[in-house]
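As structure tokens, here come the structures.
Please treat every number below as a calculation from the coordinates, not as lab data. What you are looking at is a predicted structure, and each value in this text was computed from that prediction instead of being measured. Cβ atoms are built from the backbone, for glycine too; each structure is taken alone.
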Structure P
């Protein structure tokens, strides 16, 4: 990946369109600043260039299922269901578990979103996205955008624990303390390093060596952890025990909050104890549409749920399931992506960007019918054809989990600390890894290659939540739960989730094949269709004939991961964790 000339960039018409190094650089920026995932399982006694295929599988059962990005955490969730807990209980326990194991992507130092379906069919969306500190300013990263990625200024106020607390108070069955027990045990007694953790630490070990709080955990005795090594996090275990006993208030108002603020400020940050004390999760409206008779429910802003709905509305009329996955349908799918991402440039934190009417318009069938007329079957177009208002590139990694209980209560939850190991700050007293979510805000006054300025709707502001690509989704058929799905992978989350949905509903794939199949992505800027290794080359050629530029990901690189659970017509259940993150789902 160091030599951009070697990248497999396919040009549809060199004479007509002079693509040069800058388009490759744009793609490298997209991929390099996003949490990339090793698609294959690495053997510990082999160099990283020598992979063996990770053999994933579907989990099947009669009652409930959990799909998380680590098998141990899927099992934790199912154990909670077996103990009489519901989907929310299982989601909380699994979230805390994965925060211990996959601290490079998620944890209580971050935030996210939770979509809940109660057994009676009602929905609730809890927004526990991080917020900007009160001392934040719109132009704070203009001089040095890197400060938004690494270091104390990149830290936003974590929301995960307040979000989990609110969900538990409103929907939980088991005690708060019971839900923390598995994560505490795993943190204290240790867990086996996953192959993905090995890759992450190997990539990040240079800066980790400079900090004892990091090196003590991930480079014991000076050697980076490898797959199968036992990793212990006793300091975090102590912190989780305190929160389990005293509640989330200790994190936001007590000694834990004071320690986190002290650490952030000592490193040059602007977060205050008042910022922690004032943080609150928000219950926001859910949004839904119908896709070929099925009701699709997702989250409103600041997630990208409206983008997902707008794409489904656009493609519904084409009836992909009639002709299957052919070149024309793939082209139409990509064109719908491009319109969807153009729409996304007008979105932001709804508490600051009051464009609810515009969002509602863009997710209607009538609006889709107007836009659909602009999808030309013979060719694609340059970005400005799709009428983006601003530029917004988001690049981060995340964790997603999907849960269904025996009563068809369901949770689709996504949480993140943003880039790899967040801000690179771990509080020594608590073991908490702090996010770098400030990087998800737009930085003013820097137009892209098309002359579009960053989204003014997503500029930094005190107490503001950055726009997110996260799209938790739940699908019903005839008022009965059918699918719980969502993804991780920065700006590729909506398209990854849509790929999974279309594979299930239109192309009749089983749950594991729907999740594991090579995917296609387009986010309008840069104007390139990105396919995963193994994607059908005949379909890629169909895109070339319609003037698309296609970028083939290298064989060992993926950027997104999807977790899904499905209730089958016979009442049984199946679940799949994306093999790209080498996880396994669990069911019973």
Structure Q
């Protein structure tokens, strides 16, 4: 078409940086961050982020350099989500539950130039740098984040401690710093490592464009209104807080930071700050519904909660509704910037019994507004499975909120995008209404005597047992059946149940072949985002299987 021109008047690369700029203009004097006694307004947050960006450039950080951070949900962690991109750099948020060995591996792989470290994780970071020094010629500079408005505890200081502190970077920064906006909206904004629940972590690269679009989508998914109050129970290091580190700024909301996520801390924060929105893995929801009465507080208003990370058991959703929470079920992966689908609620479901509503809400649903498409496909033929609620296939995504790729792993990126879709490795079905439902990870599905057993279905029944707090199911090798379900469970405090009782309970609610043959009472190993590390449980089940080698299980 003639007469058209792209210029600065009609084209600016999309970036979440714009959200901070607008909130500082529109909501300048409204609270942006609350953390105990520490409070900032949006005007102050913008100024602090500008100074951090300016300070980083003075330290030699240039376009697309990697800046790492090892910190919980504190104000500085939030500020770095804007300050680092404003310097033209890429933010790499590290899992606070990693040990020194893993942190050193990720620092080497990312080639981070600087690492910001919260005082609580200083020893872990020191250990990582010591390990890195054995092979690296140049180490990332460590910048310490002390507890807000408090000096560093003397126990953390040694004669050899020479660190810059966070406030030093702020002090050297200029408030009139000219923001280094992305030259191309596909430029990387952040680097997120996968949780490693099934393999070694991969470095997932997000773009400014994808982060911008997914932040808007997350706001819509969470029913976020202007000037909301958001409680941080999702780790900001995980998928950049499901894109809500940037998303809260879209609506000029208040970020209530929480260093430690506990039932009392959640209820106290909701009561004190009139929290309107929060999010969390089903583990967090389970924590809330099983909170002792001494930790609970009446909700001052309705609290909208987005959950995801693992399929939430319908029983837990039902209990959350009883407490007055409104739960939105989303699903996604690190590779989809966190949430990629939403179980969009339909008004005709309101009249259904509570247990049916919970079952409907436990489905993964449909793609959100920012994602182009989600489908269940045959991984070989790439044909969509029928919408019959029983034919299984692989969940696949395509759209602008799918990662740029895996850092330094071209082959893995090409395999993930084979066929023009992002292949999740998750197995699911499609209902007649088009809503998808996960059945398992491809690595978790149990094949027993030729029958496919969904561990998610078995776990859902286990969660409905009155004595069970947590449950996970994996396959245990069996000479006769190939493998049989093995349940790892944790009981509620003060409750008792035998393995025989639990197996009978499952047989009463499931086809016999799906019921666990083995029940192990144990503390479940988890990632910091609440996902059960099933590869560790599979190793245990495999070891148990060898002990039972030669025996035959009977239906």
Structure R
């Protein structure tokens, strides 16, 4: 049945009807009681609250949701608490609010940014990148934080697609940005204004032209500037381009409402109480940093900015700043558990870590626990503002054997509070699959923390929302307790001799080999079987192992048809967020030709 379903899934050209929700601009505040005939709500018939006497919606009891208000609150409640730390640099929440306001004022007065404009940023996790998450929407504009690993060609494509008016760029990426803008000018496009973000030890870059310098621009700002809060909470706050693991990146639009709700949902599932200390290893350009630039502000926390992520930097900063929380891709967890002993330090307290992306191998969870980290597993996509489900831990699981506990933690879990629903459904019939832990379907979402749509791509938006749900493209099962567990990406599943092979299951076994540091499995064409598993492997330093030894190891731990038939030893290409770029590996495997 599984094979029939997947073959049907891949080959069908069925085009179901879609449900595409369009934003409606909010009407003016209603100041009439329910007895009046005016002020009817969208959709006709009037809202239910208007049918009760004595009620009115007005500025006293209704304002559009926006995470900008989190900064306003922390500046009042925690004015002298440290908000941002970067090397020797320190800011308080009062100073951060003032800096963001001054930057917003220069955006509107000097750079001529207005509502509807997009402001791009190309920078690592430095204070300026954090401030831009507030300053740009405070100016009424939309922030587009770009992947720092893009080449100049892709960067120019995204700048052109987004029609960004301004590009803020870190000094280390200035040459890259300059090349991208040059490519735009060659095609006759008007490039955005360039604002340089200097560092304390940065060069002057006299050989590269730019229009403004960040700190000088900020110094000319008005410290009495009042934020331009949205009149409609569905207004865009940011555009996040997908990582491009499967295709050309798409511009995913987030709203003020969605960002507000997802920020709260994320710090709740991260168990962040008041005044946490958060270490920034997740790039802020990725899903708006899982909405935690706004979430940490909501809790009056301290942001520890980290330009470059290494195991030593992680341990050093945790000890130096008494870090309580951090986020990390599975590749970062893998770096930590395989770090050299002299790079590690004894942690001053248990550090709560949220990890997302591909399911981490169970052994990584246990090793992280040994080092003093408490790892929680979340799941989501760029289209769901990052985190959308979380493996909520239940006390009755505490007594399980270590292996079973790790397997439970590796599941993607249940939806967070900001989502209306998450389900595993047949993408053709849209029927929910049985909660038996075996029947596969596609993970689907609906709720306020699903994207508004793809920028300038209505057809792709309609396709993503067909049937009234957002389609993730991930295959999963639903367990009897309603926890979901990913089995693979639709594009990654391998059909070999009529059998379906989950690359995630094969990779989990590969990671259990003592010599393997990283592993990714893709399909390779085969004359006899159609497709066979091909493993790309990076070994740990100092280890040597042959292809046949790895194949035998897999055959000893998996059904033989699931074991890789070939192993390639090389560096595995990744996105800036640590995801393996399997589309590149699939092309390599295809170029290798048929094995038999």
Comparing distance in nm of label points 7 Å out along Cα→Cβ at positions 169 and 289 across P, Q, R, which structure shows the greatest value? Q
Label whose coordinates, when percent of Cα pairs over 32 Å apart is calculated, return 40 (choices P, Q, R): P
